[in-house]
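What follows is a set of structures for review.
No value in this document is a laboratory result; all are computed from the given coordinates. Since this is a predicted model, take the numbers as computed values, not measurements. Cβ atoms are built from the backbone, for glycine too; each structure is taken alone.
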Structure P
Amino acid sequence: MGNPPNEFQSLKILMVLLRGCVSAPQFCIVHLASLPLVPCGDDMQVLAVGHCTLDYLAVVDRFPEPESKKDMLQFSQQGGGSAATAAVTLARWGVSTGFVGKAADDGRGHEIVRTIRDEGVNVDHFVFQKGAVSQLSFIVIEQGTGRKQTYVTPGNVDVLRANEIPDEVLDGVTWLLVDGTHIEAELDLMKRAKERGIRILLDAQSLTPAIAEAVAHCDVLVASERFASQFAGVGELTSLCRTLLDKGPSHVVVTLGVDGCVALDRDTDKLVRLEAFDVPVVDTTGAGDVFHGAVLYGLLNGFSLREQVEFANIAAGLACQGVGGRGAIPSLEEVRKHFSS
């Protein structure tokens, strides 16, 4: 078992990535283990399956020109990944949550898991692959505009296989969240979950045949506008949502970026449209992941469709006010304050 990198090793990785491009006189390493933990019960209410990574984030006053150097105004190392960050969001808000993903059995892989486990998320069934190299992302954020450039090292870790996710991972679970990263294994797990009466939220960002098949097995679809348009083949939002509903989900949410989101369910057949929550944007990294976690929080707490997307809109907006997908997750109290105002 490898040891996670210490702060100096993390800086060394960063400087290798940036050698000759950026000078960095000051650094701020964010270790989320220092945040208060949320107690996690024996049974998980929510199981999230999908993407996890490490994010190295640098804030600069403006993007550097080619062959130039640029001082970092801020540097942060945080855990990332769609399903992983949604799971962390729910755990911080008091929901008993588990996560299944995959990384290499290297220092980076164990650091990825630490950033999830230390938040109170159950990672008992996380899969490590020996002899592989784990994934990471390096993100440069322009101060004042919120624009960013993302550089990804995908690593060479194989996708999860269905036989790497045992049946007992579903014990006690009421909701399953999947993000399409390991879609063949996720689709198999969705079918097993359905047999147990577990409800399913699918985060769909890009269209593939397997993800298209998964739509028929989910209860709630939260999709990007690109996925929804490609899948439904229509442009008008109400027709687009109805086409998606016809494929199986009981309700659909389509995110529209800076234009907010729309939602439709079978019970009301009335389109809900909300503008994006208006806040000064520092960094949008992970805001969509917080949105997915917040939708599921609303479902767990019996919110109406409008309340679910309003709550998620607020949470995602507040998450844009700080740096990083984990570092800027708003507290439940903060979201509730805006939700009730």
Structure Q
Amino acid sequence: MMRLLRWLRANNFPYEIDLLLLRGGELESEYRKLVDKLFLLPQPQQRTLVERFINRLKRELNIQREFPKIQPFSQRYDKIFANTALSLKYLKPFKERGSKTVCWIHELEFSIDLLCGRSEFIKAAEFADFFIACSKIVQDTLLQLGIKKEIHLVYEFVENSWKVPEEEIRRTKEELGIPSDAFVIGGCGTIDWRKGADLFLQIARKLAKDQSRNFYFVWLGSRLPSFESEKIFYDFKRIEANGKVIFAGPQPNPERFFACFDVFALTSREDPFPLVCLEAASLGKPTICFEKAGGMPEFIGNDAGKVVPYGDIDAFCKEIINFYDNREKLKTCGKNAQTKLLTEFNSEISCRKIYELLLE
């Protein structure tokens, strides 16, 4: 959302912009610089047993206030732009006041079911005049859910192409303990089931045994305080990978780590259109991903990386080996990814489409 707001401001968007955040966070101060007014949705507080009983009774009698009594919900706006499926239900009061409403969806089936509930999502879809899907597979998912509204395709985007000096790459490899001649496979994301961190480990375990090829594996991302994350780290401590698997954690300057990668491994089980692959592409790195796991095959096509059958670890390993053995192919696919990013999937194209949709 911040990238879109920056573009709209830079291109003289002819409306005042107010922003309602569902919750605050470390980027709140940055958002304040880009909008006219910023509001925070009040967070639920701990209530006494009596208060909980009264609220339950109000819900059953259908007399409980659906939305908090803060300014945005009592004001009529010309346009309302909801970002993500979680914000869809908040379109209701604005729709009832005659605002034109749109929701940019970045979720696929599993996440919609988990975060919103399928029936609630379909019900809330009535509050949007039209939808924007961040990839073709998201567009198809909405159609499969029976959404009857118009659905426009606008790909997610990154703002800038990364550039990292060779000396910085050398220092980063030294910091990680990676030999200069190693072939580095990168991954990125929260360490959980959906991002496929466990599959990344399985690939690493299999390829680390290869004595004829010098593979190293680096994963950037947060370790969540969850049982799921702990299970993955339990495996990490026990696999035999000769010290060639590195969990580097979240990094404030991830570009210097991405620049060390030879190929990006997207092991996600569900990922609508992951920006990490576009960031890798900006550095000329091809991506390998699973089919039926999200929108990245739409970017990769047949020339910017490889797409393998869903969950097929052996096929994934085979493509990594193919890139290792054919460096010219690796270079060509990386260059194609970089060119495609700059010419077909750039911020100007996506933001211009949204700009025009909002002005209709």
Structure R
Amino acid sequence: MDLLLLAIYAAVCISAFKAFKIPLNKWTVPTAVLGGLVFVGAIVMVMNYNHPYAKLARNFYITTPVISDVNGRVISVPVQPNQPLKKGDVLFEVDPTPFRATVESLRAQLAAAEPEAAELAEELSNAIAGVNQAKASRDQSKDAYTRYKQGYDNARAFSERDVEARRLSLEQAEAALDRAEASEREARLHAETKYMGQHPEVARLQAELQKAMYNLEHTVVRAPTDGYVTQVFLQPGMYVAALPLRPVMVFVHDDPVHRNTVVGAFWQNSLQRIKAGYEAEVIFDGVPGEVFKARVKQALPALSQGQLQASGELLSVESRYQPGFVPVELEIVDERFFDYHLPGGVVASAAIYTHHAHHMSTVRKVLLRMQGWMNYFFPFH
């Protein structure tokens, strides 16, 4: 920018010297040079502070690394590079044979486990009936022993051997009752142990089946949102793994919010003159001679040079004390911008026009347009 101003001033001086036939001597030439430096320097200082300029700006877009959720051999890649995709469109398919077999195996196990769980309830009923029968037998043996014992004690109506036989019969009945009650407790434990209202084995198999069905469903990898993939190198027969370190595609999101957003790198010196809503203009190297209207969205609240993370390395003074530029988001509001179909990530330059020293904004606009026209001569600047 300053070179353009100096070139303009030099052209004016040369024209003035020739038009007014000003002699070239030790007074006129130094005066013109010093005057130009003071004049241009004052304009540049006032303009740069009040109407910031970013030589480097860029349109950014969001991508998602595509990673398979399962391990397997790729059998189909129907997606075409750089073609618009809708959410849910197929990107590629992994061989589903082993995953389908796992699902069928778990379904068979679940079908066998459900009747077994029902049989446990029947076993509990049988155990309860066994306890009742053992109690009745115990009570009968107890009554017989009591009757024989009283008859022996009162009138010797029964022999001592008969009483002893009834006592042994009672002990056997009580032991049988203990065994029946133990069997009932075991059957009740098996039948009444539940997880979320189901038998644990059935619940476990259902959870494994759900996971297996999830894996089977994700053998088909689909587009996460509207967008497209570019530079597709994946081919049928390649092996993919569920590892975040090895993405197989890059999915570019069709995000209308970022499509017309440019982020410019502005000097920190002009930070107090950058406010949301201010008018701005953007020029692209890919569209020489065109200037697009824009609006300041925000100055990002953090610089990467100042971030700290917990790690095993000490802070490096050299890497962390670089000044850095302030990233400022600019929203292009010029409808003509969408007619050029620029690729994502194109480079640009931008200027912000504030309410301070507004008369200097005209100079900034002229210089920005001159810079835009110079984009036609890309090998020379």
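Below, the figures for the structure above:
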read-out: Given 30.3 for Kirkwood radius over Cα pairs in Å, calculated: source structure among P, Q, R; value: R
read-out: Given 0.00 for FRET efficiency 1/(1 + (r/R0)^6) of positions 144 and 264 (r between Cβ atoms, R0 = 41 Å, to 0.05), calculated: source structure among P, Q, R; value: R
read-out: For -12000 (helix-only ellipticity at 222 nm (-39500 (n - 2.57) for each DSSP H run of 4 or more, over all residues; to 500), calculated) the corresponding structure among P, Q, R; value: Q
read-out: Ranking P, Q, R by distance in nm of label points 7 Å out along Cα→Cβ at positions 88 and 136, the structure that comes out highest; value: R
